[in-house]
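Every read-out reported here was derived from the displayed coordinates using simple, explicitly stated rules and does not represent laboratory data. Please read all numbers here as calculations on a predicted model, not as lab measurements. Cβ atoms are built from the backbone, for glycine too; each structure is taken alone.
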Structure P
Amino acid sequence: MRTVQSREPITTGDQEPELNIFVLIDALGWEVIQGRRFLEDLLPYRRPLRTVLGFSSGAIPTILTGRPPAETGHWNLFYFDPKGSPFRWLRYLAFLPPWAMDHRVGRKLLKELGRRFLGLGPLFECCVKPSVLHYFNWVERRNIYGPAGISNSRSIFDELVSKHIPHRVYTYHDMNDHQIVNRALDDITHDRARVLFLYLSEMDMFLHTHVNDGARIGQRLDEYERDLTRLYNAASARCGSVSMTIFSDHGMTPVREHYDLVRDVEALPYHSPSDYLAVYDSTMARFWFFGDKAREAIENILSASPCGRILSDAELSGLGVLFEDRRFGDLVFLLHPGWLIAASDFNGPSWNPAGMHGYHPDDSYSDAVFLSTCRPAFRVATIKDIYQCFKAALNESHEPPCSDETGPR
């Protein structure tokens with residue numbers, strides 16, 4: 001049973017919280033919590049948030065900086081950079097047949113090489129074909145949950161460090177979600193941090209598997225509710241005045257259809273990497289072309305495909321993911337919500353999830369969530385607006401409260 005008292009949302013500026021708790025729950029979508037009383041008494045201010053196109057690799061840097069992927073430089077994990085690729089030495093092995101390296105052991109070796117010796121960070125995964133890996137670079141070389149982690153933008157962690165604000169950051173690098181909450185509970189009783197940031201990642205894989213199982217989702221949400229209520233109560237006992245905000249990076253869409261897009265493209269009389277390059281990312285395919293004929297043929301195939309559509313430059317620009325140097329693709333093909341590429345580079349043919357994310361932000365299942373003890377003093381409508389909540393915790397936002405337009409849409 002919850003022990004928190006029912007309360008009205010605090011308006012930012014009414015009183016100064018001694019401790020601000022921010023909790024990122026990966027993939028917790030508005031469609032998942034609608035109709036449920038998940039932390040309703042504790043977090044009465046609630047609304048959906050529009051996400052960005054793509055995956056967590058683009059969404060989370062946007063949350064942490066308030067800037068779209070085209071400004072942070074963080075969108076998909078791999079980008080075209082043959083001159084700067086840490087694997088450019090692999091071009092000397094191009095004489096080998098593709099199957100010589102494109103298998104579980106080969107990808108495992110390349111993953112460990114990237115993590116341990118090439119400076120690509122502990123999260124590097126070999127999720128493009130090894131035979132073309134030397135054309136690509138890896139975005140997330142640094143820890144984005146620390147200072148200087150996002151190369152083209154200042155993040156909230158840069159702000160916290162530069163202002164000497166005591167804070168603690170907990171991520172999945174060495175702990176599971178339950179352990180993260182327990183570590184934060186322990187720290188609350190021993191130090192005077194003003195900001196806690198918890199990244200709870202396990203909901204993502206859970207919803208990939210169980211997005212259609214309402215009963216199991218309810219059980220998992222109950223577990224999170226118990227843990228986070230304990231955290232809030234412990235913080236209140238220590239500080240008296242506590243603000244808690246829970247948010248997510250995107251939602252999760254039920255998968256209805258699979259389509260073998262790779263088969264269609266590879267049936268054409270053009271070949272990778274001489275005529276084009278392609279990266280297949282579960283719900284998205286990105287292409288680079290080295291000849292007009294290959295481009296025309298692939299565009300014709302994609303335009304006729306039932307599973308998705310080509311995104312125009314105007315639409316990519318409006319979504320904040322147009323890169324003038326085309327590092328993330330000369331052409332971006334996006335699947336319709338609920339469709340899945342049958343065998344992508346990131347996930348092999350055995351991957352058969354019940355749910356997926358990475359669809360167009362217009363898809364209602366893609367909406368993220370914003371749940372808070374406090375009513376923000378500004379409109380919160382997209383995930384990039386969460387950054388203003390971080391800034392308010394640093395006492396840099398003094399705008400008056402908005403009208404009722406800030407409520408759930």
Structure Q
Amino acid sequence: MLLPALLAAPALARAQGQARLVVVGGGFGGASAARFARMTAPEVAVTLIEPQPRFITCPYGNLVLGGLRDIESIAFGYERLAARGVRVVQDRALGIDPVARTVRLGGGDTLGYDRLILSPGIALRWNAIEGYDAAAAEMMPHAWIAGDGAQLRLLRRQLQALPEGGVVGIAIPPNPFRCPPGPYERISMIAAWLKRHRPRAKILALDAKERFSKQPLFQDAWRALYGGMIEWVPGNVDGRVVRVEPGAGVLETELGTRHRVDVANVIPPQSAAAVALDSGLADRTGWVPVDFRTFEARNAPGIHVIGDANQPGPMPKSGFVANNTAKQAVASALAALRGTAPPEGVYFNTCYSHVADDYGISIVGLFRPNADGSAVEESRDAGGTSPRGDLPEQRRLEARYADGWYESITADMFS
């Protein structure tokens with residue numbers, strides 16, 4: 001049965017007899033969108049465009065660095081989505097024509113769409129830190145875009161080769177960036193591995209910011225678990241890295257302080273992925289402005305931008321947000337095809353962080369779009385963080401809750 005108001009769809013869709021929903025990006029936003037679309041509108045043709053044959057999650061990637069997981073345990077294929085009827089195209093989306101409603105692929109093909117869900121993730125802003133480009137990342141890995149897992153494996157190998165008493169340097173970018181608590185969980189997981197294998201090693205965390213997500217909880221845990229192993233330097237105390245020398249292992253800060261480290265993990269500033277920039281969807285901030293009621297791009301009707309690529313705000317760039325806003329975007333796209341109003345949007349975020357194997361902390365938030373969809377507002381009477389204090393059972397349970405969350409959300413994406 002066709003959508004009830006398919007006559008309101010573009011002529012090409014009517015001629016084909018089936019509306020076409022194309023999803024770009026197979027991560028937390030895109031995979032969730034493709035699966036949800038198949039579940040809720042089986043009469044719509046759903047195509048997922050993703051260059052990688054498997055998705056390696058950034059969440060739980062830090063546990064690989066801590067030796068608590070292997071990469072295979074955080075890698076997921078698209079076979080089950082294909083079995084549900086999603087057409088999976090293994091290619092890279094290079095450009096979008098919002099007028100013709102087409103997506104240009106790296107292999108030369110062009111795909112038409114009636115509605116597009118764009119979830120391409122981030123791009124790293126090469127040379128935003130002087131000297132840090134794609135070549136430098138082969139010596140100072142970022143491990144912030146999972147890709148085929150090469151960067152994560154490289155950083156893991158470098159940590160395993162760290163000499164006793166060596167220094168791991170981590171450069172942390174200013175806001176906004178993917179996964180606000182991610183660098184601090186990474187510090188924790190590296191510290192957990194060092195404590196077991198290189199107990200005299202140190203971590204020097206150079207941060208462009210003065211505050212960070214779940215800061216009191218992280219710092220309480222660092223003191224309790226890792227003693228003086230971790231030194232965090234905020235931006236107002238010359239923590240902002242502005243230049244690197246990959247061959248020499250040097251991280252240089254704003255005031256000219258040169259830090260020589262044995263392993264350098266440089267997380268550079270970020271923007272929306274290239275396809276969003278090259279298609280003219282992003283504004284001068286590097287992110288895509290959207291109507292937060294539907295996630296439709298402000299300057300491109302018919303394109304719903306979800307996940308890390310849309311404009312920043314109080315709602316963080318997290319896997320959980322990408323997953324649940326994907327469903328709002330799909331519901332809004334289907335409503336547009338049917339000629340009906342989109343559902344009211346209410347968005348949630350739950351973000352767990354491991355500080356050790358049996359030590360977890362979390363933050364929760366609830367968000368609603370404002371009346372015209374120009375922004376989201378965080379509810380003041382919902383959410384919060386884990387309580388502070390010596391609460392070993394609470395920490396143990398939250399670590400297990402984190403594991404349960406990961407299993408649940410990846411099943412919601414790929415099963």
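A few points about this structure:
- Origin of the derived value 20.7 (Kirkwood radius over Cα pairs in Å, for residues 91-282 alone; candidates P, Q): P
- Look at volume of the Cα convex hull per residue in Å³ for each of P, Q: the largest one is in P.
- Answer label among P, Q for the case where distance in nm of label points 7 Å out along Cα→Cβ at positions 43 and 339, calculated from the coordinates, equals 3.3: P
- Value 1.8, calculated as distance in nm of label points 7 Å out along Cα→Cβ at positions 123 and 195, assigned to which of P, Q: P
- Structures P, Q were shown, and distance in nm of label points 7 Å out along Cα→Cβ at positions 67 and 395 at 2.7 was computed from P.
- Among P, Q, which structure scores highest (criterion: relative contact order in percent (Cα under 8 Å, 6 or more apart)): P
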